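Pasting the structures in now, so scroll down.
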Structure I
Amino acid sequence: MVKILVIDDERSIRNTLKEILGFEGYTVDVAEQGSQGLEMVKNTDYDIILCDIKMPEMDGIEVLEKILELKPETTVVMISGHGNIDTAVEAIKKGAFDFIVKPLDLNRLLITIRNAGDKSILVKETIILKQKINKQYEIIGESAQIKKVLEMTDRVAPTDAKVLITGPNGTGKELVARRLHLLSLRSEAPFIEVNCAAIPSELIESELFGHEKGAFTSAIRQRKGKFEQADGGTLFLDEIGDMSLSAQSKVLRALQENIITRVGSDNPIKVNVRIIAATNKELADEIRNGNFREDLYHRLSVILINLPSLESRKEDIPLLTVHFIEQICNDYGQPPKEIDADAIEELKEQKWTGNIREFRNVIERLIILCNKKITKEDVKLYASPGNGQEN
């Protein structure tokens, strides 16, 4: 149920709003002064706050500012019998959702409350979604190697420095890229990912830089590339070691000048993008073999973060096991399964050539195929994809 707080020094207004909104099914609290309202906001999460502008002790604009300092996600509607354009504009600039003039028009009031309630619900859903996303991209581990990775990531994230993430397949390079973005000043802007290995070499330039209509046979309309889509945010170039030399030269220019040109166009487009790249290849070998530009490597590797294999940090397996059991069971809408200590020890004995990706798949398999408690025998039976199947 939507919870509303009315802050107004006029008793008749407070009582009228409490009665009307209560009749409409809202839960309504009232406060006669700004300071009283602020105390109530500290102790209660309100979906909507109606706040008078002119009050003797503390004016509504000041109350609005303090409310949004305490709880920035709160939806505040200002009300006043002294309404004018300047006051309304100031209130909106300070973060108010809307401004209503006294005497209150009932229909206008209810429509505003309904819209404010919709906005409040959307804000809450967004917060929950962000929390889920952050949880999804959490990096789990307390080994020395992972602590070093996290320390480096958290130190670099607030800057705009280019980062090159290296490590074997399945070690979580995307997680590090996501963390760099989420902890950066660009976190509200787009995070755009490009898997350079999954795009044919003849299409990679169009994918990155976009194209004009008619630039090639299948270009039936103008299309923005990933650089433009990521403008203001972060562009993650995964498996950059597989990018063609032709595309590498254009990426180098984009990094040097912050300018890109769509395929089929001569018009330069200014972009503001932070680049994070990742590869499982030894780029030094690729440079020696003529497959990767050395100047691009130096542009990308301002900061180098190397991810360890799971084999080298098996002490993290107990934490990873609990994390993935909770995550996967939550995705399936079921309570977390129990796992024996012997089963965790058996997981530590396995060879994890596919690293974290393989490990998560095994945990998911165990959750699906095992009974309420995962045992050591279950791990022996199901840790390899072919095990447990009849011939």
Structure II
Amino acid sequence: MRSGALAELARACGGNGARRAAEPGDCVDGVPPRFVATPSSTEEVAAAMRVARAHHLTVVVRGRGTKLDWGNPPESLDLVLDLSKMDQLLEHAPGDLVVRVEAGMPLARLQEALGRARQWLPVDEVVSNSTVGGVLASGTCGPTRMLNGSFADLLTAVTFVRADGIVARSGSKVVKNVAGYNLTRLLTGSFGTLGVVTDLTVRLRPLPERRSFVVASFEDGAALAGPLAALRRAQLALSALEIDRPVSTAPIQLAAQIEGGDAGVTVRAEQAAEYMGTTVTANDPPPGWGSLPGPTTCKVSAPVASVPELVDVVAELSDAHDCPVAVRGSAGVGVVFLGLSELLEAGATARFVTALRDWVGRAGGSAVVLRAPAPVKAALDVWGPVRGLELMRRIKAQFDPDRRLAPGRFVGRI
């Protein structure tokens, strides 16, 4: 049966799109697949998923493989569906500020193409070499989310293949058991557990004439709180407010990004500098801007007003658990990333994360371990407590009743 599946996958993907997966690079978070299929169209993806259904194969989707170690390892894995051939810009309407692109297209290459029309997709490349589909599946957002919203806010349509091989598209008549859902919201950040996204349509923005960065340092969260609150109240239309603290004993760097027309940026940068008590401005972002600390990375979502206190709490927990922690992230939207050393003993990391979740939960937020060594993942639940888990289980059961897509990778081992 398995050899028959390989032959059928090859036919589904144009005759040479499947092979046995023997290379270590095909593993998903340490779990090796049996096969790799490389479709080049939505129709081939659908055909491959029908083969997977017929042969009871579990499937994980791969773009450029930059986030295969995020979330939980899959409970089982027969087939990696590699979308790297699906990397074309399908339609670009500059006058309407809209683009339709295949999911396997690298975000950087899309931005380069759009830049020739003085436009951009207002999404930051948080992880180098990410594909557009990978950004959607992981729900990653960077600094400019403060001005432009999340990736889901920019999506207008999505084409995806269901676990049973049927093609559906948001914004049009779809099959009965997905009708009524906001598909763009559901698929964003679902880690490929609900469907295989093959192309997506997103809104664009004109490239700003100029960007400027204002930078200041503060001793601790208490010193940061006043200027940060003042900046949030000010009518400066900041595109980002980022903090960076490499260790708990270092000052906290606060950087504000201002973009727009040349004259307006100059005035707003001067006003931001007054609020921040600094004169430091630059045309380029500070080092580390928009990148994730690591190698163990924890994403903390908390109310914006609690970010200064969060930074101080992280420092206290770092000292209490002898666990050096880097803090970097978007103070303007309440999403902060923590970086912990891979040299830490798994138990120490787990104790730090547990204590952090206790505080964050009381503040009304959450803490998710995005990536970590296998011993750390074995020592804790990387997703932690999640609101609405039973509803998410019901949605998973409706979209993928056989648990064919990325089983176990997402929250609650969905």
Of the structures I, II, the one that 19.6 was derived from, the read-out being mean count of other Cβ atoms within 10 Å over residues 228-235: I
Could you figure out which one of I, II the value 5.0 for distance in nm of label points 7 Å out along Cα→Cβ at positions 44 and 212 was computed from? II
Out of I, II, which one gives -14000 for helix-only ellipticity at 222 nm (-39500 (n - 2.57) for each DSSP H run of 4 or more, over all residues; to 500) as computed from the coordinates? I
Just checking, which of I, II has the largest value of mean projected area of the Cα convex hull in nm²? I
Highest-scoring structure on relative contact order in percent (Cα under 8 Å, 6 or more apart) (candidates I, II) is II
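All of the numbers you see were taken from the coordinates with simple rules; none came from a lab. All values reported here derive from a predicted model rather than from experimental measurement. Cβ atoms are built from the backbone, for glycine too; each structure is taken alone.
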